[in-house]
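Please find the structures below.
All of the numbers you see were taken from the coordinates with simple rules; none came from a lab. Keep in mind that what you see is a predicted model, and the values were worked out from it rather than measured. Cβ atoms are built from the backbone, for glycine too; each structure is taken alone.
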Structure 1
Amino acid sequence: MLELLTRLTSGQVSAAAVDVLGGACLGQPAAGIAPGWPLQAIFAPLLGSTATSLHEIWRSSAPCIAGYSEGIAWRRSGGVLYGVCEINEAEFSVGSEYSPLRAASQEAYRRIFRLLAAEGLPYLWRVWNYFADINGESYGLERYRQFNIGRQDAFLEFRRGATGNVPAACAIGLASGPLSIAFIAGEQAAMALENPRQVSAYHYPADYGPRSPTFSRATLACPPGQEILFVSGTASIFGHRTVHAGDAATQCREVLANIEAVVATANLHCRSAAFSLGELSYRVYVRHAADFSKVEEVLLARLGAAAEVVFVQADICRSDLLLEIEATTIHVLVG
């Protein structure tokens, strides 16, 4: 059985824990000994928190096996694996026919797919992608679009396809740092879910770049005895267009409408009790710190004060998007 622990401070996390599959640290680098599990470091300011850093931890009730493969730190527990891959773009600045980010993205996913094949866990359920200057332009193309090409190249190279049954994901911009990719994979395929209010990202028109993004709006994964709903990074997009440009509060309401639509789709397929917005654990990326209070007010009114929400200042994949929200929850199957 898997458990997701969120909003933990450094003092609440034991570096010696043997039951941790992996996790993420948001905010400032934590002092002290590095943990023994795969840890994605998301160095971005926390908003609305007195803590300098917060952790999200995936814990397993079964023993974890650790490994390291081609720069990927990973742990697996039974049929589930969590891994973190970091690649410095500078390694690809010479000798590649592509931009360094495109080449690094393709190579990162190649390594992930080789690891999953070696471990017999072929199915990607959820991926978290972070890299610097996501809206910047180089080599004649926005960096997010460069990343999309490299990611899709790897999917196609490994005959995974780039539409339909693809993982839930996010792609977020940080001020600096390497290309950082964390992922959860399993031995059983997750169900990819789409949003009836939006065009599937992998069917976006060419206005958004030479290659469409390779992710689903959500996935429903079913490790033994559980259902895990992974809601991808979700923004103020209706159809395929950004809506409510310049208005963070209204964009937030649009995001919640999109998440609600995805949750409703998940409830058509789940075998457990119906999922609800109030039970989800949220990670909220806000582009401008000045918009934090507006976004928080909307979320409090809709989700209530008890909702698990972490706010991070970071850039979004389109320059006119002011925030993005992702979410996760776990249900236990009964009977």
Structure 2
Amino acid sequence: MSSPKIAALIYGNQKHYLDHLAPLASLLGVPLIVTDFEIERLAMSYYPDLNLLYFDPVEMAERVVTQFDVIVSCLPKDLFDSLFFITEALHQKGLMNVWCPHGNSDKGHSSYFMEGLSKERWAFVYGQKMVDFLKEKGAFAQLEDLFILGNYRYEYYLRHIEFYQKVLGEKLPLNPKGRTLLYAPTWDDDENSSSFESAHSFLINSVPKEWNLIIKPHPHLKCPLETSKENVIILEDFPPIYPLLQSTDVYLGDMSSIGYDFLTFRRPLLFYNPQNRDPSEDQGLYLTQCGTIIGANENPFERIDEIDPVSFLKIQDRVYNEVFEKQQTLTKIYDILSETV
């Protein structure tokens, strides 16, 4: 299944792309190209069976254009072309860029985001919900081919579950007798989606001794955290999500795509709503129907025992199936990409 003509690419220090492109590259049997030493270190540490290539940023365009035909990336076409168009012109060769999403976030409904994909010719999606989003934003009709990945990152996790159990045991000294809440806020983008600034201090001060609290800030968040509490872990530079979710009893988030990933485990979800938007009218709050919205100064640990998790299972299953369809066979996807160029 391996071929030198297809590769995945992370250009620069884009840590939030790693958990999407590394598993996909591994499952497709193609190399992952990186241009940042920190990304290289994280990829080597947390993604087994990955064919990893480091290209110096100065040489990256030349090496990619001369060695590969198809590049899978999270970059929209305009950004991708800005990296390669001069080298492509010099070699009179065009690369095929296949866009890969980095999560199924609800962000972008009220801002210019998905419209930036209107020039893509090939794209990966998880399932129907992302297809509908592309259609809504006028970024679907121009596509020449669309590939359904389903929940491929969970599949990758299951293939390497023993490796991740060992890594997690070393990385997270959790109290095995306590329950674990994961707080995974998104970054403070143009839609003011993040709950981090208003919620993190209160949350840390509220955690009971019998609970474990893991805070996993988005890589774009620049707010350093420190705590002396033994049952609070600030988890940075740990890209793989599914090993973390497997160890989580309750998820707390805002508009991060990790909430959709957590639907895999059919467990309780809590949400902050930083701008007090109306979930009945705002598509950006679509995921909140799968759990409970709480206030920034509301103690989530007191709310959890009030929630009947069974009452949300039906809606969680429905939304999960909207987001993650049954994937096309990865071998078939690889063959189609190989035949397209």
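Observations, loosely collected:
- With P(r) over Cα pairs in 10 Å bins from 0, in percent, for residues 49-232 alone derived as 9, 36, 36, 17, 2, matching label from 1, 2: 1
- Structure responsible for -10500, with helix-only ellipticity at 222 nm (-39500 (n - 2.57) for each DSSP H run of 4 or more, over all residues; to 500) calculated and labels 1, 2 on offer: 2
- For mean projected area of the Cα convex hull in nm² computed as 16.0, the structure of 1, 2 it came from: 1
- Highest-scoring label, criterion being FRET efficiency 1/(1 + (r/R0)^6) of positions 129 and 161 (r between Cβ atoms, R0 = 25 Å, to 0.05), among 1, 2: 1
- Source structure of the calculated read-out (distance in nm of label points 7 Å out along Cα→Cβ at positions 73 and 153, 2.0) within 1, 2: 2.
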